[in-house]
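Right after this note come the structures.
A short reminder: the numbers here are calculations on the coordinates, not readings from a lab. No experiment lies behind these values; they were computed from the predicted model shown. Cβ atoms are built from the backbone, for glycine too; each structure is taken alone.
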Structure I
Amino acid sequence: MPPSVTAVSHRKRTLRVGVVGVGHLGARHAQIYASMPGVQLTTVCDVDASRSEKLAKELHCQAATDVRALIGSVDAVSVAVPSSLHGPLGQFLLSHGIHLLIEKPIATTLAQADALIRAAARRKLILQIGHVERFNTAIHAAIDRLTHPRFIEVHRLSPYPFRPSTSSGRAGVPSTVEARGTDVSVVLDVMIHDLDLILAMVPSSLRRVQAIGVAVLSQSEDIANARLEFASGCVANLTASRISDESLRRFRVFQEDTYLSIDSKAQTVEMAKKSGGTIHRVHLPVNQRPPLQDELAVFVHSVTAKQAPVVSGADGRAALALALRIERTMRRTRKSG
């Protein structure tokens with residue numbers, strides 16, 4: 001289990017942090033950092049000056065519209081910009097010796113992901129990827145009960161977000177924009193959360209991928225389904241949508257004699273277990289906490305203690321590789337249909 005936010009309070013030096021991209025998610029990063037003991041939120045950066053200035057005033061820090069303003073004033077940065085900017089913006093910040101937490105996905109190509117991983121390793125910098133469900137206490141409660149998953153069924157549904165625009169900042173440095181993932185497919189935007197979890201839960205090689213997706217409101221797929229077959233015999237079936245009327249994050253795992261139903265949004269876990277010919281249903285105890293709060297606490301701890309992050313660049317690359325494989329498969333399926 002990751003350390004809680006209070007675990008970062010016993011440090012000798014204040015860690016200076018910044019946030020690049022302060023839409024809904026980036027603003028939450030900034031608010032959490034501002035509340036952490038031993039952490040100084042120095043700068044929030046966004047191409048929308050009114051947004052960064054408003055948040056900076058609220059959190060008593062500096063506002064910027066150019067990422068170059070962070071150089072020399074931060075030790076670590078959260079990057080919460082559109083996915084297509086993760087690679088170039090991450091490279092820019094790493095080249096200036098800044099530790100990074102990059103929101104998922106790590107990048108949009110494996111070449112960009114590899115470049116980020118190499119740059120961080122070369123400069124001995126922390127590179128953590130924002131797969132926030134790894135810090136969900138309901139997920140942890142369920143994982144403690146897993147022995148040999150045989151079938152996993154996942155539904156991650158959400159309403160359609162507004163469409164972002166993209167632009168470039170000065171000196172070739174990407175600017176940030178308001179975004180919720182529609183610059184990439186629903187697989188990279190939404191499903192990748194669960195792909196990362198499944199790779200962590202099923203330590204087995206992947207044998208087969210089937211997938212289908214449909215672009216409804218975006219230029220890329222807004223709803224997708226994937227079936228993953230592992231060498232261990234485990235099968236995972238995932239559905240991700242960003243055009244749903246409802247918001248649902250349900251993760252179901254079946255194994256011999258046990259069924260686990262995880263609601264990662266409500267942070268609850270129901271377990272049905274066969275014992276002595278009788279099925280017993282119980283709600284597992286879950287110490288409910290905001291996952292993002294724990295995620296940022298772990299990032300800060302990794303930077304200050306110089307320890308490997310819980311979700312490394314390699315983990316982010318593995319989830320990206322699988323997501324891209326699913327994208328290729330569903331697009332081949334559509335062309336052959």
Structure II
Amino acid sequence: MTERRLYALLDHYGSPEHIFQAPQDELITLVNTECARGIVSIQMNAHLEKMHKTAERCAVSVLPYYAPEYPPWLKTIPDFPPVLFLRGSLLPEDETALAVIGTRGATVYGKNIAERFTTEFVHAGVTIISGMARGIDTVAHETALRHGGRTIAVLGCGVDRCYPPENRTLMHRIIENGAVISEFTLGTPPLAQNFPKRNRIVSGLSRAVVAIEAKEKSGVMNTVTWAANQNKDVFAIPGNIYSRTSSGTNRLIKDGAIPVTSAREVLESCRIDHLIHERVQQQIELTDKERTLWQFLTHEPVYLDILSESINQPTRAVLETLLTLEIKGLVKQLPGMMFVRTDIS
């Protein structure tokens with residue numbers, strides 16, 4: 001049973017129940033003879049019963065593509081999975097998501113970049129997508145959770161399995177604050193051939209892909225290929241030209257990926273900052289002065305004098321506006337007359 005055959009059957013019969021009720025001769029016209037025989041002869045056996053109990057024990061939701069809970073934005077990519085197995089929850093705001101990916105053998109440089117970028121993405125209300133692998137993926141998930149953000153892990157095995165095994169605690173934290181998903185049925189081991197396939201879901205769930213570190217032949221490069229086929233932007237972090245872990249990202253930049261040195265560049269390019277601005281303006285009434293000043297602020301501390309010069313307003317007037325924004329919960333003052341933006345939830 002391939003995805004293509006399953007889609008053909010569901011398109012023709014409308015539901016699994018009607019597929020199982022169909023005669024074999026009729027099924028053969030849509031799938032091959034062997035598959036049709038398998039459908040007619042399938043029965044609830046010990047293996048299926050065990051899977052059902054595992055699903056109940058692990059609180060696994062099974063989402064066919066026509067279910068209301070299935071993420072609608074994933075269905076915009078070619079060859080989207082017909083069924084998702086889910087632990088945790090998917091929310092409408094998860095559509096504003098970025099994939100943060102990188103090598104398993106991450107350097108200190110790569111881990112620092114992943115933490116810094118992910119922190120700012122979370123502060124901007126972005127859901128973090130990654131594959132829960134060692135290295136950059138793990139840093140991205142852990143950073144998102146540490147800052148109170150949502151994160152989604154896409155597995156190359158069944159959602160009842162944890163791979164790598166040392167991420168078991170992390171996996172349970174992700175389930176509590178996001179979702180762990182897979183297209184592979186329960187009990188599926190983490191086979192090497194599964195990961196290139198799952199990478200299309202990592203990019204498919206995301207507005208864009210941010211590659212932190214990668215070797216020239218790696219799963220990161222495979223994910224980037226999927227993203228390009230899905231017309232998603234790919235951002236790459238420039239790295240040391242002598243480092244193998246940066247050879248892939250440097251190659252991506254040569255091949256047309258967007259080089260970035262700050263998370264804000266990614267947010268602005270994806271117009272995610274614009275979405276946050278609109279969300280704030282819908283929830284909190286702002287004057288023109290407050291809106292102008294708030295949009296200029298970032299999550300990096302800025303001196304009062306620099307703000308005054310940047311928007312061409314007297315220091316006293318800027319300070320008064322900052323205080324009103326602070327009362328509204330949109331600005332935080334730091335020691336030394338420095339200010340940062342604090343997004344509302």
Structure III
Amino acid sequence: MAAEAFIADLCERVREAAAAKKALRVRGGGTKDFYGGALAGEPLDVAAYSGVVAYEPKELVLTVRAGTPLDEIERVLAADRQMLPFEPPHFGPRATIGGAVAAGLSGPRRPYAGAVRDFVLGARIVNGKGEDLSFGGRVIKNVAGYDVSRVMAGSLGTLGILTEISFKVLPRPAVETTLAFEMDELQAMQQANTWAGQPLPVSATAWQDGVLRVRLSGAAPAIAAARQRMGGEERPEGEYWQGLREHALPFFRTQTLWRVSVPQTCEPLDLGARPLVEWGGGLRWLAGEQDALALRSTVERVGGHATLFRAADKAAGAFHPLRPAILKIHKRLKAAFDPAGILNPGRMYDF
């Protein structure tokens with residue numbers, strides 16, 4: 001089916017569903033079906049809408065259809081020594097770029113390069129009314145109007161069906177290496193934040209069981225100077241960061257996984273389990289069952305939130321409860337983009 005015919009058919013299906021008040025479960029590769037609330041509605045597969053629309057390596061801009069496999073996009077970019085800077089996790093071979101944006105998940109490089117939404121320049125979507133809409137553009141300087149395209153990042157398909165997305169991409173670093181340091185959690189967080197405030201080519205940090213790993217990315221002279229300045233034990237651990245990104249490390253082999261987001265400068269918290277800590281302290285993973293109310297209360301007191309990232313039972317709610325003012329904004333956005341409430345209902349919150 002031709003591109004415009006696919007979009008026209010998609011719009012018609014959404015209009016029919018809205019008129020019948022029939023829920024639709026928007027889906028790409030299905031690799032993140034575990035994330036968020038319970039799946040509901042008739043499946044609406046958009047993985048077939050695939051392909052690179054435009055790629056301008058010299059301008060660092062890529063536009064793709066939302067069903068394009070992440071593997072394909074990374075191969076295209078690698079041929080010109082470029083990359084998606086936010087390192088989106090795949091969680092499976094069928095992962096699509098639309099699913100990556102809808103989930104809003106970033107990998108180890110996030111605090112040092114930026115999040116998914118920071119690299120979305122524009123988006124084309126079909127909203128819950130069956131309208132084909134475009135926001136933003138394909139140039140970095142385009143900032144006119146509301147930044148709706150970035151609102152799509154992390155919305156889990158509840159506001160609209162992503163069909164095309166434009167990104168800013170970045171050059172791949174010439175050299176990467178990993179330094180390892182033996183230190184406790186508090187020392188690791190303090191040291192990681194100290195280095196983050198210095199002109200060092202840090203691109204990822206992770207602490208677990210008394211070991212802080214720091215990835216350095218950049219030009220060879222910068223890497224050599226940083227190694228000499230920081231010390232530590234150099235390790236060729238490229239596979240470690242890939243395993244961290246894709247949750248392939250032994251730590252993640254658990255049925256229940258919590259994702260705790262707190263300010264980077266927050267000291268270690270008594271969370272009932274030994275964490276794996278990323279992002280200089282800003283992201284803390286907990287494996288195993290937790291008292292949801294107690295965990296979320298503890299985290300909220302320090303200005304954070306806790307997500308039940310993966311679990312067989314999500315009766316406690318996948319996402320941290322919203323404060324009244326934020327909840328009101330979420331409901332207004334949902335009503336504006338999907339007034340019939342048919343797109344991925346309950347995937348984020350019960351409205």
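Taking distance in nm of label points 7 Å out along Cα→Cβ at positions 78 and 190 for each of I, II, III, which is largest?
Numbers: I: 2.3; II: 3.0; III: 4.1.
Comparing I, II, III, the top value of distance in nm of label points 7 Å out along Cα→Cβ at positions 78 and 190 belongs to III.
From which structure (I, II, III) was mean count of other Cβ atoms within 10 Å over residues 62-69 calculated, if the value obtained is 23.0?
Computing mean count of other Cβ atoms within 10 Å over residues 62-69 on every structure in I, II, III gives 23.0 only for III.
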| Out of I, II, III, which structure matches 2.7 when distance in nm of label points 7 Å out along Cα→Cβ at positions 38 and 294 is calculated? | III
| task | Figure out for me which of the structures I, II, III the number 42 belongs to, where percent of Cα pairs over 29 Å apart was derived from the coordinates. | result | III
